[in-house]
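Bear in mind these aren't lab numbers, they're just calculated from the coordinates by the rules spelled out. As the structure is a computational prediction, the values presented were derived from the model and not from experiment. Cβ atoms are built from the backbone, for glycine too; each structure is taken alone.
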Structure I
């Protein structure tokens, strides 16, 4: 019991490690001072470039891999415990104790968790996300350069991620995975949505928008992970 509890709590603490923030900080960049002030891989890419993204993004990816891999393949814990550890790692990424509970969006952690637990199903589910990355790549239909593409945050990438993680619990269920797996990834999807809807929401509400404007903000946050759709392509 103590070993299982240690895995779960350790997963949260490891998930709370601010790899993205630290990568930017080492380059003299405070992510809190840029854009929405979020600590995300996309913010790291926009401010510090692809090299920093690889470093910080890989660190976040391991948050979803290591707790699950250690619990499942090394310690042979029950699947319920392993899945709980993965969920706690995701919570740590989104609400990290080391950054006053204001962290990233959780996409990298969720991908690491999915690929470790159900690699085939995860890779299929992630097709919309990868398609969005390609669409928002170095050369677009409008002929934008890589520099321009990097400086213009995307709507299609967060939308693709939303679709991917909505599909993952459905695909695992259709392919006969255990109910624990399907419910786990349903919880992952719910947590990702909660994070999108609530991150820095108080800042948007300070302007005291009308109820119609609040609805628009929440819809944009849900679909595009942004409060204002027209600022992104």
Structure II
């Protein structure tokens, strides 16, 4: 609790004296010892795109989640372990499904607070899956045993995706086909009401979607690709602009 209070004070201090760059909260995972864990790729991509990254702790109090969300201009939900299928009314499919109950509750609480506050949201990998569930959809729990596997997903594979014209991705890259990385074995199954799917893998897996004008979601990891290819900072620059940046 002391660490959370200190983090809140730090965020409040940033809020009080922040420059014009938007504050972007980023959800994080946990190590086996319970320590906060997040790839530096996320914070670096946000900073390089013109935002100020702030890592959110794991939270269990809805009031604390609402307070954190209030202090930032936008929220990124990062990748991580599988989502417990009980959140969408299913039981665990097989032994490949590994969940973190505390993180599930934290991310659900933060995401609901962000939606209620109408904050811009970028959802990446697990984040994309999580958002679809929060909005009323469901997931494939294990792609290799539930979906045609002609296209390899997960393990750092690379594959093409088809991009819908008129989507954010098409607007940013001007291409109807992109090559992306893949580190997931779950994916969107039933698409939530109001979600507009904007990119698919060749085997039909949802690779990107939008929800209104406040949310963009990617099954792949643009922050990882941005490490070696600056063109993949484009989604982050777009998101920073959504959050009030220049």
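Where does the value 1.00 come from, among I, II, when FRET efficiency 1/(1 + (r/R0)^6) of positions 187 and 203 (r between Cβ atoms, R0 = 25 Å, to 0.05) is the thing being computed? Clearly, the read-out refers to II.
Given a computed value of 0.20 for FRET efficiency 1/(1 + (r/R0)^6) of positions 99 and 211 (r between Cβ atoms, R0 = 25 Å, to 0.05), which structure among I, II does it belong to? It traces back to I. If helix-only ellipticity at 222 nm (-39500 (n - 2.57) for each DSSP H run of 4 or more, over all residues; to 500) comes out at -9500 when worked out from the coordinates, which of I, II was used? Derived from the structure labelled II. Among the shown structures I, II, from which was the value 12.6 of mean projected area of the Cα convex hull in nm² calculated? The value was obtained from structure II.
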